[in-house]
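S.K.: What follows is a group of structures, each given as structure tokens.
None of the figures in this text is laboratory data; all of them are computed from the coordinates on show. Computed from a prediction, not measured in an experiment: that's the story for all the values here. Cβ atoms are built from the backbone, for glycine too; each structure is taken alone.
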Structure I
């Protein structure tokens, strides 16, 4: 006997679904749920084995489907046109979709659901729709762009300034670039660039990714700064980080790379919470957003300050990266380098060479005047005139992207 939950939202096929469940000797209806929240509450009782719902149910996303599976509830989707909704169902993780015209067969279809449907990700559908595995759109003409994640330890080493500088320089070279503010402690990119927008592009885009509709509406979540540069604004408040579901940022970055280069401004902490979640739920810790960005990156740009405290933090961060992401290429950037500190660039390189593997050490000068001009005007460094800092950023992009600057 299969214990079933049915989400009742007024669909035309629901009355026939109820009749089909009542007529089949192998199924019993536990509850008619009114929405996603009611469905999850019923699933957590541990009594249900399957859920029947519309593929376009409001609030249904990959996180909901994953939670149902963790509770031992298999999911059967119903759609008027299973072929049309197959890509969305695949992104949600709904492996089996039944045509609304065949809902009278609901009992036998539920009985035939594979037991391994509880083990994500799904691979095939057993009824009217075969779900494709690929959730990403085909690549744009040419080679997909690269994802550069800018990371550094606490103490304000210059992560946001470096991320905006890199994105601006890439765009200046004619490369379509998306700058993503993914700092889980609250975004600062919009404020630095004078973008006064209360709407978080990050939250909007990750919700679309979780709901399986990012492809159609991704452009609407971005703020265009120039012909080649777009911005995905960050969290409006630090306490809203739980709204970004696990895996949504990865899906967003993979989608973004098909439109060009991607630069991600991340948080400062990397190590998982050693105490875990005391409630025992699957909710991630705050810094999982930073780890997700670094794991999705083609290159990590590790930035630290050139002073004694900054170098000590930089050395620890380099070792931490080697421990958590041993295979990811790392470029080290020493920020605010100045002669008054009393050591040479070669001394710093020798120190870092003994800490961990990296692809090179780059130095940015202490050019506060150039930074202040850009901040006060709410502009990018590349828009604020020539400076020693801008030239150093251009050399760094040469090393990262191998794309010469336009003369």
Structure II
């Protein structure tokens, strides 16, 4: 990296040493682990981001799995899919990297990128997932099937990172394809269902940014339309292929539909919360044997219920008293979302649980500033909070605010 920086800048050896703050013989430490100041100076010299330099240095010193690289690409692809279904994401990342190294065609490079993106999604490295999907999409002549798969995963990456306009627009580009040419194959049907779900959920998440009640109702109605269709499409896929993933996604779409219908004025908040709380009653024991996809969906229903209660409370603060039904529903839903997030080690849900609890303490009229200070976080809470801050850049201001005001119990800070 230092040699590249010197060529890029056109510097002499002396200029390079001055820029890096050390003699040329000491640029590469014996340990192989450069200090942070050296990484930062290299980034300045290259006009790169610090993270990009660190990633290159780390990848360059990482061990390569020779046994995996000796396998045919098709065998590695099958292995990655098996690891994905089993939730073995660290192994899947190693397999995906081996696929990337031996890929001999544009299509293979794109498939390798898609598998790596799945691994990064599984461990919560969402910015890396986004970059890897883009890498795959930059290849030419990869086939409509692979390009469709990568495009819908790109929309999902943006949605996960709360880049909602991008997620909605990319989902629309996928759905445009099926407006004139209906989906027929399983992959096409999945892409259409995922596109509907992503556009509907993106619109649902954007409800908080509407500038007027009329805009909110219109956006909510369009979200409800998409989510209703997504639920039907996923239900059909589950019936045809008996894949619990489709069952969970259909269930999640139906939950999001309730939130959207309330915001559209089609359903009273109390009626929606009654449905949601009744559904959550079936998940009192989340450790009971059931598909993980349905447990995750239960967590999202909890988030939808909290959103409904929060929005209803904002519209009618008089009803948001300490013992009101709205506050009780909000507390139940927030706690259940946190419980599911921890049970599944699900980072997006962990972030939502922290955000909802923070907003609850900040916006409910009867809450006082002292209530925020009484929020006690133990070492495990702080570990999860810091992990969420690292994975979701937009959440960092909220995370810092929580750390500044909460009581940290048994945490050496």
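S.K.: To which of I, II does the computed value 0.25 (FRET efficiency 1/(1 + (r/R0)^6) of positions 21 and 165 (r between Cβ atoms, R0 = 35 Å, to 0.05)) belong? Working shown, then result.
M.R.: On the way: I: 0.05; II: 0.25.
Structure II accounts for this read-out.
S.K.: Another question about this same structure. Work out which structure the value 19.2 belongs to, where mean count of other Cβ atoms within 10 Å over residues 45-52 was derived from one of I, II.
M.R.: Details: I: 19.2; II: 14.2.
The correct label is I.
S.K.: Something else about it: Figure out for me which of the structures I, II the number -10500 belongs to, where helix-only ellipticity at 222 nm (-39500 (n - 2.57) for each DSSP H run of 4 or more, over all residues; to 500) was derived from the coordinates. Each step should come with its number before you reach the end.
M.R.: On the way: I: -10500; II: -24000.
It was calculated from structure I.
S.K.: Consider the structures I, II: one of them gives 8 for relative contact order in percent (Cα under 8 Å, 6 or more apart) as calculated from the coordinates. Say which.
M.R.: Numbers: I: 15; II: 8.
It traces back to II.
S.K.: Check the numbers for mean count of other Cβ atoms within 10 Å over residues 181-188 across I, II and tell me which is largest. Walk me through the numbers on the way to the answer.
M.R.: Values: I: 23.1; II: 12.1.
For this comparison of mean count of other Cβ atoms within 10 Å over residues 181-188, the top structure is I.
S.K.: Next up: Between I, II, which one scores greatest on mean projected area of the Cα convex hull in nm², for residues 13-220 alone? Please report the intermediate quantities before stating the final value.
M.R.: Numbers: I: 15.0; II: 16.2.
Evaluating mean projected area of the Cα convex hull in nm², for residues 13-220 alone on every structure, the highest lands on II.
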